[in-house]
Each structure stands twice: as structure tokens, then as C-alpha cells.
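K.L.:
Down below are the structures I want you to see.
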Structure P
């Protein structure tokens, strides 16, 4: 009898794939070699995103096997990240204070410094309360009436500032303006997802933010993270910034202060008595912006506050 081949020994058993831990370590090494800062942290976020778990669960169950299709998605993301695509665009969302916002190329990726800008408004409101003004502000929505009636967010982008002030109980309503229609679309999506769309009004502005503000329209607080990068510096920014953040959200003219000057030209006349203007500016611009604002005698005080790294990034003017 001729042997026709090997006997059937049942289905072939697949070798298990790499563990989550092994994939994280491999991806972290790739990202680090490609110059990505915080490579290990990003690797954990990518793997957690693909397998659909939190980073905490990922690390608690790091020995679980990564499926072939998951490994393929991780490899694709690695290539995109190494090409300069921001991780927030890959994940599709960004955390900002108490919010999770839609994040893509339509608007600037919100930065930690802008979270500090919002905190400055919160702290100012609390200090007003301490002097007998408004009630306490907390980091969650509360049933009590917010201490401020209305805020103006100039250059709203993703809506992060305006929506945070609403969500955290600082203001009752907000007007948010931007020169970019795609950015306003993204901000509106975020407002709708958070259930805040009835409390915020988005307006498309021209070169000056005051084009869409009524001559008698006033606000309790005006906040802005305007474009402040010098035009000549934009081409030198990291790839993930210069190629994936909108240029109009970055470039601020020859000295970076074109939009700041536009804001300064009308801010004092659109603030209610006792109101405040809060600006985020470049690390070397604080003193120049302070001098610019002090040309308007309407301000009771103008000061420059540092960020957590000690850089003078926030200018506050009180009426």
C-alpha cells in the first residue's frame, strides 16, 4: 500500500501572537528611534486605542495576546505617527480639562497651556468672590446660576475655551468666533456632543473679530488663544504642527502680534465694568503685549502671568 501523505492530525494550531506588553515595547522603541517624545506613553495610548481598552486595563492585562488585525492597525498608526500626524488626530479625540473633544485637522490641537488660560479665568472669578463679588466656581456643572453671564472666545478653534467655561459653571452662555469655517464646524460638533449647543453661539468673523460683534454688545470676560507665531518661524515648527495644525491658527504676522493688536483695539469697549481680558501669547511676547494694552487708559490693571514652566505666557487686563 502506497502512503499517500501524512495522516490527518486535526486542525493546525496557530502560534499565539505577541503580548500587549511586547507590542508596547516594540512600538515604543520605533517611536523613540523616530524622535517622538514620550514614546512609551504614546505607545501605550496607541495600543489601548486599537484594542479598545483604557490604559489602566491595558497595563493590568499586559500579557493578553494582540490579534493579527490589531497588530496591523498598530503598524499603520506607527507609520502615520512617524510621518508627523499628531496622535490626537489618530485617536480622533483630545482631552481638555473636563472635556473630551473631537480632534482633527480642522482646528488647532488644544494645548496644556490653554488649559492654564482657562484656569486663570476660574481663579479670577474665585478671587472676585473672595472680595464680595460672585459666587464660587467649581470644576463641574452646578445647579446654581453661573457667576458670569456671557463670555467671548476669540479664535475658538475646537471650542475648547468656550465649552470649558460653560461646562465648569463659569458662564451662562458664550459667543465664540473664528475666521475658519471648518474650525467652527468642529466646535459646533463638540458643543452638540456635550449638550451645550443651546448655550453657545458660533460666529464666522473676517480679519477683525469685532466685525461680528455688535457695537453695543458687551461681555463679562473675553478670552483668546490667538495665532501668535511669527510668520518666519512657522516653517521651522515641528512637522506635526506646521503640516497638521491650520496655518491660520498659528501665523500671527511678522512679529506674531497682528491678531493680538486687533483684539486690543476693541476689547475694552466690549467689556462690562469689572470685566477681564485673558490672552495666551508666545513665551517672549508677554511684555510687548502688556505695553500694547497699557496704551489704552481704560484698563485698571494689566499683568503678565507665567505658565507652569515659568514662561510669561498669559496677559490679563481688568477693566
Structure Q
């Protein structure tokens, strides 16, 4: 069974930098497990790799869809398996990279979709979301299925709503249904996690947000809306975009928008770590500087080369 390297960690943890280091040591191709970087036009706010990086290393699932096109964890998992095999057939090394825990889980373990749906329950939950927001649905799920809630994020509202729907429909949490359908993977996935001191990570987040503003995040959001895309799109209902939209609609000041982006990104990073910490298969590496990323790149490259020789 072929081994596939997976690199996970919260936003601003150095995943992109690690991939660049690996590209200097191995012939690699990236499978991006990021739920937003797949969308065109959303470049600055998603911290998408630079054009130079994209030319240097092929990135799958980056800049492929329009913001109003559908994409989810199930589609990602199904297509990724095909792409991984194609990369292996080219004698290259597939590297799965991302902070979207649900996408990584879908690829490695699968997601059950077999439980029947109930349109009335779904409409009811959609109404609650429209009235009270993503966090409300998430908190409702925590009340009845804390196990599943701990593996989800509020912004993954479709998955949260699905878990609530399954619970209301069957009286059992969705994870009990998943256990009956464990996926038999074609690959052996080895996960490496990037672990930072929280204060340092939060400082990195603040620096990145300031850089995004300087690079033109406001113009980017304005341009997307000028193209005619609705502000209610799921792709835009995410950190960085929703706060700038509030600013553009004069609901908040620019200073407040920047403050909220930093706060909400910190909260997102915390939820990412909660998700990843639940997976005991991840090998965590403490990262304090770029030199630690260099050492990890050396370690991963050595393991891959030894396995092939």
C-alpha cells in the first residue's frame, strides 16, 4: 500500500513554507485540503500560494472553481483518491496539505452519506441558521452530540446541520452511523502536524491579517462583489471576507473589521487545533522557527527516500 504524506496544522502554522522546502528535496505535487483556496478570485483572504509558488509546484484544488460553484468534503475525497494515484503513477510524491480538518478526515476515513434525509427537518434547521447564525446551530449540536461537534467547526454549517438532521431523524448521533461504514483506504496516510506556541501563532495571525490589508484585501472583496457574486455565498461567509463586507456596507469601521478578522482567525485556529488534537494518528512537531520547518522537511524527505530505496 502506497504511503501518502499529510501535513496539517492551524492557519499561519507554516504549511505552505514546509511544502516549498519539500519541493527542494523531492519531486512533489500538492493536494490542497483547503475549503476556500479552490475558489477563483479569493486570493488574498485565503492566503493562497503565490503565482510563483503555483508555477513551481502543481497544486490540485487551488483556483479551480468560481465562488458560486459547489464543493464539499465528499467531492474532495472522491477526486483526491484519483489524483493521488495519478501522481504516484508519474513517479511523483503526493503531499496532502491543509487546515480543513473535515476534508482531511473525508479523504482518510470517509464520510457516511447513507442516512436518509428529511426535507422538513432541513428547512427548519436552515430557518434557524438564517435567524440565529452558524454558532447557534453548532451549540445546538453540542447539546445532543458533543462527540461529533468536537470534530466540526461552526463554519462547516452544512455538516453541522446534517449531524443535527441525522440526530433528529434517528435519535442517534451521526458518528454511530459512521462507525458502521469505516472506509477501507487505498493508501496509507501518514500525518505530520505543525504545533506552535499559542502566543507566537496568534502573533503570526495578526501579522498576516495586517499584510492581507496592505496587499489589497478590501479591493479583492469589492471586486468579487462587483462581479455580481452574492455576499451570502458560503465561500464569502468566512473569516476575512464577511468582516470586510460589513465594512463596505458601513456596518462597522475598518479598524473594527481588522480587529474582528484577527479575533475570528484566532478562534478559527483554536477550533482547528481542537479538531486535529482528536486524531491520535497525527505526529506533532513543535515549530519555533523556520529552522524547525527545515529540519522537518529533511525528516520527511529522508523517510520517503528510504521507503523507495
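Read-outs: derived from the displayed coordinates by stated rules, not from any lab. All of these numbers come straight from a predicted model, not from anything done at the bench. Cβ atoms are built from the backbone, for glycine too; each structure is taken alone.
K.L.:
Determine which structure produced the value -17000 for helix-only ellipticity at 222 nm (-39500 (n - 2.57) for each DSSP H run of 4 or more, over all residues; to 500), calculated from the coordinates; the candidates are P, Q.
P.N.:
Q
K.L.:
Out of P, Q, which has the highest value for distance in nm of label points 7 Å out along Cα→Cβ at positions 108 and 212?
P.N.:
Structure Q comes out on top.
K.L.:
Quick check: 22.3 is what I get for mean projected area of the Cα convex hull in nm², calculated from one of P, Q. Which structure matches?
P.N.:
Answer by label: P.
K.L.:
Can you say which of P, Q returns 17.4 when mean count of other Cβ atoms within 10 Å over residues 92-99 is computed?
P.N.:
The structure behind it is P.
K.L.:
Sticking with this one: Distance in nm of label points 7 Å out along Cα→Cβ at positions 68 and 284 was computed and gave 4.3; which structure, P, Q, did it come from?
P.N.:
Q
K.L.:
Relative contact order in percent (Cα under 8 Å, 6 or more apart) computed as 12: which structure among P, Q?
P.N.:
P
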